[in-house]
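Q: Scrolling down, you'll hit the structures one after another.
Read-outs throughout are calculated quantities, based only on the coordinates presented, and are distinct from any laboratory measurement. Computed from a prediction, not measured in an experiment: that's the story for all the values here.
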Structure P
Amino acid sequence: MLYESYLELIVKPLLTKPEKFNAFVTKDDLGVLLHFSVAKEDMPRVVGKEGATMTAVRTLVRQFGSMHQARLSVKLDEPETAPKPLEESK
């Protein structure tokens, strides 16, 4: 889809493991939501200092959506490999 391709074009150059990039689209009454995930090691690169890189990605995608008469939002999903909390032993 057009929106996924644009998001991929923006995010993949930031990644050390671009093969782990995955994106999909959901639509609802409020517009189009682009979900994407990256490798755990690439999360800091995508988020950036104080979220600056992710804010820039959201701004670019929102602007792209307005050019195509669509309301776009972006969500970075947590990697599946996040450590699970340890259970306390008695």
Structure Q
Amino acid sequence: MIYVTAIRPSTATSYQGITHYRWLDSADGKAGTSNRAAMVKHLDEKKTAQVAGEDGPSWLGVYEVDGQRYVRSHADKSWNNNLDSLPRF
């Protein structure tokens, strides 16, 4: 599983504006950066990702708005915006 540790947003201030994700793979300790398309593909392949939040970890999933696919966090049966609380890079 990978853990998203930081984000690179564009000028937008929501999950829709995130262009890149910095992550750490818990299985092998490898770290890297992926753009939005690569992270969506990772999740589409049924691989898992999480982000730590104030109330515990949130799973990441693909969320579609007006035909565009985004990565968004999901916890307690609702979509939330825990990605926004991560450091920027």
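Q: For which of the structures P, Q does the calculation of Cα extents along the principal axes in Å return 36, 26, 26?
A: Q
Q: A value of -10000 was derived for helix-only ellipticity at 222 nm (-39500 (n - 2.57) for each DSSP H run of 4 or more, over all residues; to 500); which structure in P, Q was it taken from?
A: P
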